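For reference, the structures are reproduced in the following blocks.
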Structure I
Amino acid sequence: MTGAPASAAAPKTSSDVVVTAIRHPQPADAPPPLEIYAKPAKFEQIALSGDGAQVAFITRYEGLRLLISYRFADQARRMVRLTEGDISSLSFADDDHLLVSSTRPITYGTCDSADETAISTMAAGTLEALEENGSPQMVGDFLRAMRDHPCTYFGVRAQEAVTTINMAKGSGRQLGLRWEDVGNWPLGTPQTVTMDGKSWLLGPFLETGKPTTANHPAERIYLWRQDPKGDLGQLVKDGAGDIEREEHYAEDWLVTGDGRIVARSAYNFDDQTFVIQMRVKGAWKPVLTRKIAPKDHTLAPFMIGLGHDDSAIIILDAAASGAGGDTLPVYHFYRLSADGSLSAPLEPNDAAHDRPLFDPRTGRLAGFAQNGETETYGLDDPALQALYDRAGAAAPGETVRVVSTAADPRKMVIYAQGREDPGAYYFLDFAAGTTANLGEDYQDLPTEWIAEQKPISYRAGDGLEIHALLTLPPKAPAEASNLPLVVLPHDGPQAHDGQGFYWLAQALASRGYVVLQPNYRGSDGYGPAFIAAGYDQGGRKMQSDLSDGVRSLVAEGLVDPKRVCVLGVGLGGYAALIAAATQGETYRCAGAINGVSDPTAYAATLKSRLPRPEQDLITPLAPDPHWPRAFITDPASPRVFAAYYGAGAPSPVKLAGQVGAPVLLVDTADDRNVPASQSQRMRDALTAAGKPVQLVELKGAEHAPASQATRLATLTAVMDFLARNNPD
């Protein structure tokens, strides 16, 4: 929004459907204050209604956190104040109701769920008027064991706290509330379907009850429907008779947009088998059966969505070639047909990094989005692919991401960013030829001070091609040379830096620094082979990939080899500390923000935080909090961390005596990922070794600085440190 969040631009007609960034000039030569770069993005979440007539978003205005809906036709706006807390996704249930969700991964199986945990942050998105309802109680697993059956786990999935908000009345309630004295929680965000001529929210719900009685589990999963208001719902029968039989019952379902059940999965307690069944000629037909062996930590395939027609569904499963051994398992999407046959892998890379896209008109698989340096789309339907291609061309010279589509995909919301556009949302209506600027993420940043970012590549010492992003100072002359450099390795390990506005890189560039963000080996977004190239290379070749990038820029004459520093967050901070200890000839100073300094201790921390040890052994995947039935590599997986930083990985704490450059340490006291003790231990080791070190301790629980206060404190410390040790 260019003004108060209650305003939005009316659609403009254009035969080409092209959007243009709004310029914000600032004549002065002085760079903007650091406060401008420290501001978080204006928009948290944004969604388009099914008919494309409305948009909704979460934003902040004058200290308030607001949920706003805006109707294009008459510019009507409705606004509700939200409480603080994590919000994973936002979606429309109908014209008047929005769903606000918060997600966490859980292990599921047949074990007793004795550790019911209150998660106060799951109240995020609820109205302040609803606070008297108390914080939701969440449970760690489902399917409480029958007392005479063995306990086992066989998968992970998403558990949600979902609030349905009536925008017309400014009221809301949590989904799953029923008259019984038990908890009921959605397993994933419910799907909006049309049944009996009415819109319903339909999906599996976990019911948590009293201890087991009469050989029946008290915690069970039901297919449940509720109206968008969140009123008392109804059990949806799956056509199999009594779902409460003792030995065998369903635990997940796939349904069409009209509520018709196409497939279900179930577990058989008697013979410990997991089965996927499809409706064939009115009866349930088993199409995939798997024996669950607890000692082998068997993964049960997870149903992802509908295939091209009713004869097939899409599942996620571990690739046979990736199971076992010292390597991480690889996961793929497969087409499972009613005759029991499986297709070859469907996605271009693997299921942890390619997100399935479903046709908004049919709800069936349409293709995949690949999250690399930019997001790209491969769709099976040529007409739908053409729409996505037109969206990409709607902002010439910028990178474009499709955020949300209506049921008619010719209406969509995109996010565009580029040289003069640090990030803005636009509504496109290809049918009507209209566009609307919905708002900018960083409208206070003058256009002249948006630093140019461009993709580059270079060769590592062993010949491997490394991709990177290079951000140049906005006021540097066209033929600039011998500029100071800050190397900014990303956190991870399986992550990557993509094109787009990054507050830290932009702030550094505004102060005259070139910024290099290498996507070193082990980064995702470049295929499984590039990921595997990073195994056992933490602090080794992953490290030299950084200095090889420095040498490449020095050889071009762009960078002064005597003015190079390295700075990173988390495992990027680990790389910075290793650089200070082992590559003193390359780096003049090093900074770590919530950095890992002792890999062995950090690995122990990751293991201690697992809700269940079995969770990581079954699969190092976690549900993607932003997209239903999609998965990502679990960023807190000890198994993934060990693949890169296992036994023998160099430890910055142990190398403190070799550090040859000044070190800055920044930590937040209650970081939920890397404990503050990692920074404190590094400070103590450097102090004992007589090395120059500064520790800045901040309040909060942010791992990567997210709030304006934390970002500003971090920027202030970093800029002061660089001014002393790597002056422009």
Structure II
Amino acid sequence: MMAHKQGKTSSAKRVILKDALKSMRLATRLDMLEPAELLGFAHDLGTYLHWWMGDPTEETLLNLRTSLPLLDELVDFDVVLERLESLDSFKRSSFGVSIGVFFPELTKIHEACISRIHKLPQGVPKAECWLRPIAQHAGADSDVEAAVYLASRGHKANIDIDALRDSWHSAICSDIEHGRPVKKVPETVINRARSRTISLAEAAQVLRFNQSLFRFFTFRDEEEDFIDASMFRTVEWFGIIGFDPWLKSFISDLSLGPQGGIDHGLAGWLLFYWCRSDLALQMAERHGLESWLWALINGQLDRENPWRLFLPERENPRTHDYLPLCGIILFVWHRIKPKAMREDILQRASDLLFQTQMRCGGWPLYTDDSEPCLITTCFALHGLALHKPIGWEQLAARGAEWLERQQDAEGYWYIKGGPTVMLTVLALDALVLARGGREVTFKLDTRAENGLQPPATGERADVEPLYNYDGQEWYEPSIPTTTSVSLVRAKEVAKPRLALIVATETELRQVLRVLKPIPRRQRIWKVTHGYDTYYLGSFGAFQAVVTLSGMGTEGATGATLSVDAVIRDWNPTVVVLVGIVFGVSRKKHKPADVLIAEHLIPYEHQRVGDQPIFRNPIPPSSPILVSRFRHALGWAFYLPDGSKCIKHVGPVLSGNKLIDNREFKDALISQYPSAIGGEMEGTGLWSAAQRARKEWILVKGVCDWADGRKHDSYHAMAAASAVSLCHYVFSDVHALDGV
């Protein structure tokens, strides 16, 4: 229990905290961690300590406990939770009660982690351990440089590509939602952005202003010079598709070439970063690239020495030789490989680097500086490694030794005010190049004029598991005995509140397997009327009507008319489309995982041009029903190997095409990165149920991934999983209260 209040101050009462730290356990447990685990744990702790906003609550503390399970071994959370009773006694800032003040044990644990990290050997493995947690949490920001580095070293599988793409889409939606477009945007468009269901093609149209698109990446001032190139580098390494309008917009100035004079310092930095992207060199027009390089190698003050700049310092205005430009010119020249340009500039640049390397091994920022500079040294090593003048190896070896000594004790490279992640990646590439290596974040044999092919990308071709279905109660279920009843007679007795719609016989068998006769009846009732056949019984706690529609929405038995008929004939409270669906990601969606449609994305109605523009609205499912399924926390469905299925809530694509083509699916997902799956009957459900003002939802199990490897072996299992979840939800007698 928290100790009693003691004393008073003008801002808050002083609080004496009972120590919740398991001190005896701390040292032993941290010493057991591998370096990667230690740095990852320290990173996550530091993130919480630095970015926490708002008062601690029981929910946020339990979320912290869940996200960092190691804390459970180091802290008595019951003691921490008791502090909430005296929350008003803690010192408060404008952002609430600081987690460091409320939970000082976190700071102690973090300091203990940092102390151990400082004792780890310096070098590349330590830097990679530092980059790994940053890469795993990267999104629409400069931290993607960490992900690019790991991918270039063969660790792409550790990055959640779907989450990365989703974060980019979310950032674009946020721009629209918060009024980024200059022109007035219809409320329907803003709603689609708010629900993260707007297509990338439509978003590009909405956000375009003066034929250009704004950046959607977040960045600090010191990151602006390389942030666009980082997006290109991420696209090429991870195969992220759908963002072409932004890529073309961002590359346009590079293709156009300089208009008028250039600021040599700024232009040099920009060209250096652009040339670290193979995709940028592929997309940019060659004449634009060469014109930028031509302007760079012709100096403002001295045509023969483009690195000679004038600095208008108030006390000592003077001319300097700005050494980063030497490495930049060498690097950019060999990346672009210009035609019909004099190459004597390369000799002059390399000569100046030979003449200005300091005894320590580093290079200064200016020729008259007395201190080495991290940036100049990295640029010099990049340029020398690509140009390879006679004797460059000795310079590079000394430069690499100096660069290694600059690594911070925590594993990164840093300069005051500099972007730490980018500098660390830059330094690691420089070390590889200095020693003649080729494993860097760009292709060393790039030739822009030949057209580049980005590195092989895409999801790992996982081997699909094989299951033994023998003994599974849902496998090949028998059809229950039914009693045929007329529609008129059935409507006198049955009052179904649930309507369950399926589209295949496999799905129908799984629903009928758990359907029970309505009260005081011995058998399930079967009603045939016109095009439709209905099955009446009890599904969980409610009377239900079940019908089989055709696949897709069209035709006399398509989902649109079938749902319309079941509503007209039975007037149910809720309509549920249950069955099978494709998942968009083999990594995220395992066989028989259940997808719950928070929104439907009808993709058939579109304007076809250079980029398809999808015209349909993005209808939301019943919020009440989505909430019921979200809170199905006790539901469990196990596969034959004992693994447990997971439910996923999100937008689901819907159209009349039976998709089994990787390229077509990827094109759809590139437009709707937030989509979690796709199927064929949902738009019919929405059309009919919405018009009749009925609550509706789509719940389907993953049977394939629409990637050219479609088969039927998971169909029954996927349908059984979806039916199992629906049965669990509607077994609660209060599930439809308030509907």
Structure III
Amino acid sequence: MNRDPFYRLAPFIQEYIYRAGWGELRSVQVKAISAVLDTSNHILITSGTASGKTEAAFLPILTQLYENPPVSIGVLYIGPLKALINDQFIRLTALLDESHIPVQGWHGDVADNKKRKFLQNARGILQITPESLEALLMRRNAELPRLFGDLRFIIVDEIHAFINSDRGRQVLCQIQRLARFQKTPARRIGLSATLGTPELAMEWLKGGTDLTVSHVNDDGGKRIVEFGVEHFIDYQKQIRKLEDFKTENPLLYELQAKQKPFYDHIYDIVNRETKTLIFGGSRDSIEEIALQLRKIATVRKEPDIYHVHHGMIATPLREAAEDAMRLSEHPACTLATMTLELGIDIGSLDQVLQVKAASSVSSFVQRLGRSGRRAGRTAKMFFYSTEAQMDDDASLGKRIPWDLLQTIAIIQLYAEERWVEPPEIPIFPFSLLYHQTMSTLFADNELSPSQLAEAVLSLSPFQHITQEHYRTLLRHLIDLKHLERTETGSLIIGLEAEHMVNNYKFFATFKEDAVFQVREGSREIGFIQGAVPENNLIRLAGFVWRVLRVELEQHLIFVEPGKGKPQTFWLSNGSSLHGRILQRMRQVLAEESEYGYLQIGALKRLREARDLAQQTHLLDHNLIPVGGDQYLLLPWASSRVFATLSLLLDSAFDMSPIVPPYYFQFKAPGGQFPSQILHNIAVHYPSVQQIADRLSKDQLVVNKFDAYIPAAFLRDAISKDVLDVSGTQTFLQQWVNDTH
């Protein structure tokens, strides 16, 4: 037998590779071919963005399907985004052109007639979102043996996007529920570009099975990256203040007015290259950048090459952005959130710009991997940190460039250690437990309590849920009338839950925003959160729109192009930072290195911050007096520790402002030195239960179905999975030791 990896592939794949002009198989593909064809293990494939991971999985899998066709769907591909599924569908269709292996994308935007036709003779590959898979499990339970009885492989793409979420744990539940209809459970293939702890991801992928997980890892070799970090101060507010005083302040006015505005700088950077992808920290930030870049293009009478891509943009506009980026000879710039952080093919980029710090090292690595794929070109990634001009009396906390420090810390953690955040697996995913309980019961119509417990508690995400937990939950749901007992003692869906469980929105485990669809005539633009009064201006898809009419019952807003300052209609939940990032930020302030990638503005601002830290002894103590009876507390710890401290300190201090996860500023009560209060908290540290008891009703309901969970369970879940009680105790004890 020929052991050359290429000749082990099916003939139609070899022919495709010849036609496509591949010079050779990539390293990750060679390794994956052996792992798939020579073992029966689950496989985790990790490799850089655009390194050929998807083909690495599919080439040997399709070879097996070609040589030994299954009698049901043979491959289930689970992707986190509709757009990613659409992209992979196009790529697979070309590969499978002469194989006679069918492939079908499946999500809310795919026509029902295509779905029905595929299900009539279910074979080949099904590409699906978790929400659509949940619908199949619930509504086609009787057909599942025919559809998935001979399922050979389950591919979970962008596995890092799933691991830390209820949505990912939902996927694990779905995979295990499907395995009940298979004689031989399907092998699992996970794909990812960034993983801090591959061992934890392998354990996640293995969940509920005894199979070994093989790790196929390939970094794709070293790449040359042109890298830069710049810092801008928004002088515009200060200039506007000076407009009326030009004659009194001519030198200051001229100095600040000559500073090149941030958006003009970005505009010029974009126009130096053909393809640019700009990531922002939020939907609102990228909408604002797109709007400002369009304004500059209009003033300069230059083409509008800008597109916006995020979850609230209408599908046709998102697809138009992707298409524009793939047209290699035409300039295009797309501004995106994490929707383009994942593996959607948008062609070869010239550069990636990041405005404001990334929320994690993982996100930074994903975005870095997007750049430098144009043949013969150096990868380019530039970071931009911005601050408003500080007033002379600004507090110490506001005078620290937190965003710049976070940007540098994230870069250094990856550059020095290749460190990426490890996944955090919750102990008590009660919201998901409710969801899978109702989904399982809906699929089977009626189950005894013991049958329901066996079906649900055997799913790996619920390994820490006890039988007593579950009995209490079921009694609680009966009291709420979400479950009802039949005359025979079995359980069925209750009247209070019927409407919710029958609604398509139930398929998702994440909270969905109450959104209004925005239309210009018959053209869909996207969505915003909440209704807007007529004649108000909103910002969407990088344009300003004037509201013409609002239809509340239909959740529709009709608009026309407008001019002026628009409002923002998206809520931001902020981001959670790992403690390593905060600790590295502190080190950035403490060390003398000036990092070769810092540009003039960033270097100047870092030097100022270090001087300020030295003058105020910011790094010598966690508790800093900042004048009068005001104090600053800097934990330099994770968002979870910060949240726990907030609960402990809320009743002891008048805290304002709180800038998570960077610092607290508070007023000492009655002139009492706060050090003594902190010392007392550390010495008489409350129990986990006492801390949890401080949570308000609103604080308890975090996840989508928490409202239906007993309050005591929610307190346990938050104590274990949201707060960091032991880490906070360690911080306070260390503080006590340092102050003595």
Say we calculate distance in nm of label points 7 Å out along Cα→Cβ at positions 29 and 621 for every structure; which of I, II, III gives the highest result? III
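Suppose you compute log10 I(q)/I(0) by the Debye sum over Cα atoms at q = 0.06, 0.08, 0.10, 0.11 Å⁻¹ for every structure in I, II, III: which one lands on -0.49, -0.82, -1.11, -1.22?
Details: I: -0.36, -0.66, -1.06, -1.28; II: -0.49, -0.82, -1.11, -1.22; III: -0.41, -0.75, -1.19, -1.41.
Computing log10 I(q)/I(0) by the Debye sum over Cα atoms at q = 0.06, 0.08, 0.10, 0.11 Å⁻¹ on every structure in I, II, III gives -0.49, -0.82, -1.11, -1.22 only for II.
Computed from the coordinates by the stated procedures, all read-outs in this text should not be read as laboratory data. Here the structure is a predicted model, which means the values were calculated and not measured. Cβ atoms are built from the backbone, for glycine too; each structure is taken alone.
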